[in-house]
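Quick heads-up: structures coming right below.
Nothing in this text is a laboratory measurement; each read-out follows from the coordinates by a stated rule. Everything numeric here is computed off the predicted structure, so don't read it as measured data. Cβ atoms are built from the backbone, for glycine too; each structure is taken alone.
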Structure I
Amino acid sequence: MAGIGGLLAIDVPLPAIVRYGLYFGCCVVVPGVLLLRVAWRSTGNWAEDVGLGAAVGMAYQLLGWAIFTALGLPSWLLAWPLLVLAAFASVPQLRPCWRIAAPAPLPVAWSWGVAICATVLVVIVTFNVLSDHKPPPSGTSYYPDLLFHLSMVQELVRSVPPQLPQVAGEPLEYHWFANADMAGAVDITRISPALVYFRLWLLPQAFVVLLVSASLARQVSKVWWTGVLAALAVLPTGSASLLSPSLTFSIVTGAAAAILLVDALFHRSGGRGAWVLAAALAAVSGGSKPSSLPILIGGVGLAALFVLIRDRKLPWRSVSAGLILVLAMIGTLRFVAGSTSGSGFQFLAIAKFQPDYRAITGDSSLPGTGGLLPPPLTFGDSTAIAGLAVLLGLILLSSAGLLTGFGLLLVRSTRRDPVAWLLVGALAGAWAGMLLVNHPGASEQYFLRSVVPFAAAAAGWLVAVAFEGRSRRTMVLVSVSALVLGVVFYKATEQPRFRTGDSRDAQVEALARPLLVAAVLTALLVSGWLLSRRRWAKQPGLGFAVPVLVVIALSLAGMARYSYYAFRTDGNYRAVTGLVHPDEQAAAVWLGAHSAPTDVVVTGSWCQSGGPRTPDCDARGYLVSGIAGRRTLMEGWAYTQQSLTSNGVGGKSFRFQASPWPDRVQLTLRILTAPTPQLLEEVHRQYGARWIYADRRAGPVSAKLDELAVLRYQEGEVRIYELGAR
């Protein structure tokens, strides 16, 4: 109900909410739960079955979408989930899957705890994420990634394998599985792609993130309340992302794959079905976000190494799982993403995206360029080196919640468990990816964001071990104390603002201040704990709960502050360079409504800001391919593999590189500024172009188009012409 109320509050029509809710429940969750139970087993309770079943249902739905779309029958996709429902209703051997054969209900406190977390999640997602981005044509500005993802949803509704919407005829090389999931929802619900993406898709996905994170935590710790703690820890991490739906989708499927892998490798209660489902979910996760599979590989690999050393024999089950994951990673990188998207290796390359990096290090090199060592380490400049060290410290401090899980190796009982090594391996893989990968668009950040469920499970397990056998009074006292300390840490370690004219040394000192404060507070905390050991002499190991809970409280304090300021303002996101004028949006909507899904459009709207149109502007313009949903002869090319791999050429970022298809750019410019019958015939014959979207804000438009093509629409600065209609 909270979700429905939140969506209604941001003006989502009730019929659309009901239709999408029925779709997600009846076409994703229920078939997924049934398939989960027949292939593996039930968890013993409905909440965790729904979380894991939703992930399985998404993988199953993705397969159906691919089949029906490839056959040219996307409107018949509803038959795919109905096939499962009919089979489980009619086949006697399958009917028991409709109920839980061996119920193991979770405590009421678990239900209330997760429900409260889910309600908070509704508020965060609805009013701090969704409300900031209005679906076209009601918005005024759009961060380029929004229209880029929308263009892929529009493309995936009509074709498999998909074409690159911005370069008609070229293959789409991107991790597009999350967009395909939205396309399947569009096929079944008949709701517009913009409404599905901007409003309806994210909230159910966010719920499932909570459920699978809670399930993983309970599975590894075997303590029910760690699921609630994990759900609480996930809240401030931004796992529900509209700008990166691929992240959210990969977290859902990747965490579900981890749960099944843990069972297949160490518990062995699900038989072959666990292997099949784990492999399928891992492949889907990798096809949604390339950072997810290295995390799983790191976890399985380190657990295998531990078992090898402990038992002195090769753990063939873990080796098999690792091989499956490696093949899935290679396959998704090659056949879905296309390549590594211009990624290389450089230690701490992520620091280049920190706002103060250039000022304190003096390094002006482009992200995604350079060798294995960051330039400040080669300058011989002590201030630059100190600044880089401080930035590393700040990154570690801001992501402390993703470091606490390493404490599993400090506790004797967990250190002997291969599952603990799997979690630590996942964390190590994520940190290695974030600290070593060098991507021109800062995509290395997604390694840490993808490992959140593993970190939450590890943190919950540590607290469970520390609280084992403790009285409720002790647990409450430690938890409240940690909450207070977390808020104190948050307030004391806020980064200061620089004064105009500060020297580099002064800026480095200012940046280092939160680190020094954190070090002093930590020292005081440890000293206080040691001095009070007599008071806690009968509570050995309890100290492990304190830093974990402090870090969780610190993260929650940051989330609370962010939400507070979001509610105090109007909450509207503003992307100045992504401004799209009302007449441009209205024209794009008209074009989408009056053209065929496979029509190709000639447009000069490849610049992010809409003008002036040049061959080397910020090529993140997706107006026609996104809002109109039509393939273009040439539109924004910044995120193509070709542009990403040319990052740094001529000293320019991938966003400002010239088009990899200069012939299309020149043809477009000539059609818009100096058209001839021969040019229009050429673009129609060679590329199948049927429309011209001419926006005078983006650059000059020749009046001759009125004579050579049929003017179908005119509004403000935009004119739309149809080719071959005379």
Structure II
Amino acid sequence: MATFLYRIGRWAFRRRRLVGALWLCALVLAVVAAGLAPSGQDEDLSMPGTESQKAFDLLDERFPQSNSQGAEARLVFQAPDGQQVTAQQNRAAVEKTLGSLDGGDQVASAADPYETGAVSKDGTIAYSTITYTVDAVDLKEPTKSALEDAASQARDAGLTVEIGGSALDAEEAPGGTTEIIGVVVAAVVLILALGSLVAAGLSLLTAFWGVAIAFGLVSALAVPLGLTSTVAILALMLGLAVGIDYALFITSRFRDERAQGNSPEEAAGRAVGTAGSAVVFAGATVFIALVGLGVVGIPELTKMGMAGAGAVALAVLVALTLVPALFGFFGRRVLSRTVRKAARPGKQPPPPARRPGLGTRWARFVLRRPVAVLLVAVLGLGAVAIPALSLELGLPGDESKSVETTQRRAYDLLSEGFGPGFNGPLTVVVDLSGSADKQAATDQVVTTVRGVDGVASVGDPVLNEAKDTAVLTAVPQTAPTSDETKDLVQSIRGAASGVEAGTGADIAVTGTTALNIDISEAMSDALIPYLTVVIGLAVLLLMVVFRSILVPVKAALGFLLSVGAAFGVLVAVFQWGWGADLIGIEQTGPVMSLMPILIIGIVFGLAMDYEVFLVSRMREAHVHGASPGEAIVSGFRHSGRVVAAAAIIMISVFTGFVGMNSPTIQTMGLGLASAVAFDAFVVRMAIAPAVLALLGRRAWWLPRILNRVLPNVDIEGEALSRHAPASATRPDAVVPPFPAGRY
């Protein structure tokens, strides 16, 4: 592996114009494809195989004239203070508003609230349900504009009007103040870590290059593959974070190789052969974790995993080829100003630093007190993880949106006028094809559902043309995300099973609330299989990298600690409301059900990044004969500062997405930022060296049979010794004067 990547690095350096031209063509093609492709829009989540999804599919089959998951809007009208919506003037304004929508393009129907009884008991609030002939993703802009114009017309008549439903759901566009701040922080950290504007700019340039290509491809494939804005933002988030990190690691190693006296081309080859090997295996762990999201069976989660994996793969390819090519373009400007001055003809090399760096001092501190460091770190993460025991899962709806949005205000008005459960109705679908007496079966289902505790009301059943399917709507007494509503869904399903046995009918409970509950349960059930598959494959991969059993196991256990602490932060902020105002969270509630498994997948891969980059230098020192303690110090001396900088960069990038308006992206950004902070600075820089210090030489033990079976990938670059020029044999050599020219 090291030899192969060494050749790639030297080739990219020599053929830098060709490499740059190829990547420029790829960027142009991706941007053009994205510009020509139609824009995609968010789709509803689906969970094949669940009862609620099967019911949706049955509704589409038995009611072909309607769309069970089609676009829908609710115009909510509130009369002025002291008036009622049933007053003649207000009623005329409502009916005129609905008349302007009825028969419009893509409009299936606009219900009259006075005919359907959609008026609150006190007569102050009414609503109209507008159904459309297409899904929300297919609504045209003129159709949405007509809805907003109708609401404005009613407002001009003195009514308060808000719009709920899926018709106005908008994509969350990437880009904003907080993301820019995150990138600025990353740039500052790069400059401080590398001591060179050019080197910092190189890392940012290559990261943006890979992200632009990935984002362009996702945008181009949005419509044919059904990729949503969340998928695109995840690809942007991951591609930017790992792209900067991977370029930073290779650039740092290139500078080290130059400091040992290697020529620019040789240094580029060695940087890609050593640090590039770590990049490949670190990227492979992230790739495995993200692709593994497909085992859950949720199409949206699979798409997010594949898009993120593609962005990471692009970041690896950019780091292995474009980064060494840019070394050739920028020349010695990649080095710090201090080194460049010292390398000028006639300049004496600076004396070696007497005071060890912070990484070295920290490593020696851990070696002196490994037990104390281990206990403090483990107990500290355990304390932060305690709130995770109260983790509740759900899917955010209009109740989680800002009160500045019309959807949230419509939600609040409906809750005020019709009760908290009105925003989360349950749809009971009755398949009567196997029932002998269809009318009796339907009546029995209605009676049974009305008798379940927690049901506020049950509407009259609606039959399809063939009279073999009945649909009725049950409104809970409690809010959609409450535990009582979850229990109610199970109670209705339990009561329905008795009716099925006696009537031959097939009964299913669906609706957005029921689907959210089913998805949350499916996510919980899939968590253990997912962890088993992903961690098992990653541990095997790390065994190949480090040729050890205990180091990969230690890495996996440390990850569990960091991700548990991250879940504790999510619960404290999004459920309990601790510090929620600081990041603009106006409504607390359950954590989005997709988040735990998504964060686990992403963070596991990123955690292994730091494990590979830090421990590979320890392994390299161990292979060359260093004692266990010396190997730990060597790893921190060479990689500690760079890993810390990489972690700060990644935290800054993820934190930048917390300022977005989407609860999904906010949760993801905070969860990933917290997990990376805990994993990099507590697990990898405190727990890992403490455990390695306690294990000593046993940390690198591998059974003989595995030593023979596992391939030797040579991530330390030991095979590159035969390529070493004479000037590179002394590890403490300084950069000699540069010859005339660029270098």
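Points to keep in mind about this one:
- Winner on mean count of other Cβ atoms within 10 Å over residues 3-10 once structures I, II are ranked, highest first: II
- Structure from which 14 was derived, relative contact order in percent (Cα under 8 Å, 6 or more apart), options I, II: I
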